[in-house]
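In structure tokens below, several structures.
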Structure 1
Amino acid sequence: MPTSISKVSLRALALDLAWSLWAELGVSGWTRRHRNVALDLEPLIIATAYLGALDSRLLEESFDWCVTNARFISAVRLKNLLPSFELPVKKAFGSFAAAVKKHRSVSWPGDGKPLRVLRTGRSTIPDLHRPALVQLRLRAVFGVSARAEIVKRMLPEPDRPFGVSELAMYTAYGKDNLSDALDLLSLAGFVSRNVMTKAGNVYVFQSSAAGRLSALLGELPARDGYPYWAARFRVLLALIYFAEGASTDAAVRAAEIQRFTGQMKLDLRWLTTYPRLRRGVDAVNEDFDKWAFGLLRRWAGTTVDGD
């Protein structure tokens, strides 16, 4: 028999993660486990619109925060990220966005019947000096723009060159928008432009003002504290869907696991994590469950020494 990952346990870990991230943003929560991890606001909002069905208080508090702090949120990134999520998430976000639009004039994507959710009135402007909120600090300096996202992506690796395609994926901005932003940052001396002749004369960019930016921005997360949150949330939600619909037959479930890992291969590659599955029906089930729980526990910050 498979160990069969518990959908209840996965939901609990997902909610732990969401609460910790929203607590960094100033929402009243119990635990802040991501003080030194750079947040990414838009994929968090999209995922929370779905996870909120599991926790009404999370839904209410995140909704109140979005209405209060709408000026920090990028409608462009929401629009560009939303198609990469599954249909149930899109539907949940459509209703969440419709509710926000009733209170604030925002051009958020998505259609749906507004959620019946009330403002709690407890949200305030977040403390931008927190290391985890480097994205919001950059938006306060550069505006809610592609420029802010480019700088955020380059901060932990200032000496590494980045191509426009990679930056487009991480920043969730279109290539034309990115090209304009890179031109402006180059003119201002924040990034340098080089040509990779072996790549077919493709322009690559790297930060040329890391010292100045660090002095300007204050305390920052460690270099390994800038995860690709959009991919993390896609995998997290996909694991919840899998746990809810997987077969109770060990052999069928093992085949479903193989199919699942294949479908999530691109996101898992960018996250540099992939389940190592031994041969045999029971081994596949056991290895997958162990990997899934370990992954979500690490992301949620609930792993302790010795795990």
Structure 2
Amino acid sequence: MKFIEELVVEEFLPTFRSMLAEALRERGRTQNEVAELLGISQSAVSKYVHGEVERNDRLLEDSQVTDLVERLADGLTDGEMTPAEALVEAEVCIRQLERGGTLTDLHTEAVPALAGEGHVDIHDPDSRLREAGQVRASVRRGLRVVQNTEGFAGLIPAVGSNLAESLSTTETIEDVAAVPGRIIDVHGRVTIPGEPEFGVSQHVANILLAARDNGSDHRAALNVSYDEDLLAALEEGGAVTAEFDAEASVEPAIAAALAKTPDADVLYQTGGFGIEPILYVLGADAPTVATTVRDIAGSG
């Protein structure tokens, strides 16, 4: 785990300070004056000016950094900029480099897992990157509930179960995290083949996406075998249920069901030719739907 702030300290600051120290010396400022302006020791200035500090070549060539150095050197030399104002300008540049600039590139190389997220603002509390991590963590919590639910193995359909949760905005299955493969019953034991990932669920993710596309605000779904007693238990617990046509395409089938029952939080189909009857519990998040199934697991 490497924080982008570490790159600021390790790569940006030595490079930036040495560049600025050189630029100020070129403008006739003494070593003592440079030290005072930068808030560092004279010995540090000497190391910067004499090339005794390792610098990052990519930051040396970055136009934002070179422009900043020239602007600060001019402003500090002619007195049009105070050291405090120069600090603010440098901070702004750092934030820009962290939002899709050279620091972002260096951070992505240091943490390859960030590469698939594109250029993101690592500090943005509402970033897709952060939300994706939260969704995966939520699915993990839901899976722990599933694993600890007595009798859940008996609810797993022949095609397997899956627990899925979506991002707040969805378009495709790439926006839905679920178990790779399926949750299966191995000799009466709930078996989860891997960690939650995005884009790995075709079936449950598509049911969830179809529901969201047709007005549902639920972000999670868990499928189990259809059973009349299980459905009755859910209804007795306050769930709103809606049946859909198993033999129709998913999108129109879910659309028709929600048109009749728009506030449904349980969707089910009772089977068809070669189609296993399945029940889908929807909810705000993965732990919520897993808990709902846990609470009625002994009723089926």
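One of 1, 2 was used to compute Rg/Rh (Cα atoms, Kirkwood Rh), and the result was 1.25. Which label is that?
Numbers: 1: 0.98; 2: 1.25.
Among 1, 2, the structure yielding 1.25 for Rg/Rh (Cα atoms, Kirkwood Rh) is 2.
Rank structures 1, 2 by relative contact order in percent (Cα under 8 Å, 6 or more apart) and report only the one at the top, that is, the highest. Working shown, then result.
Working: 1: 23; 2: 14.
For this comparison of relative contact order in percent (Cα under 8 Å, 6 or more apart), the top structure is 1.
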**Item:** Structure (1, 2) behind the derived value 51, 17, 13 of semi-axes √(5λ) of the Cα gyration tensor in Å, for residues 60-243 alone
**Value:** 2
**Item:** At a computed -14000 (helix-only ellipticity at 222 nm (-39500 (n - 2.57) for each DSSP H run of 4 or more, over all residues; to 500)), which of 1, 2
**Value:** 2
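Values in this text are rule-based calculations from the coordinates and carry no lab data. What you are looking at is a predicted structure, and each value in this text was computed from that prediction instead of being measured.
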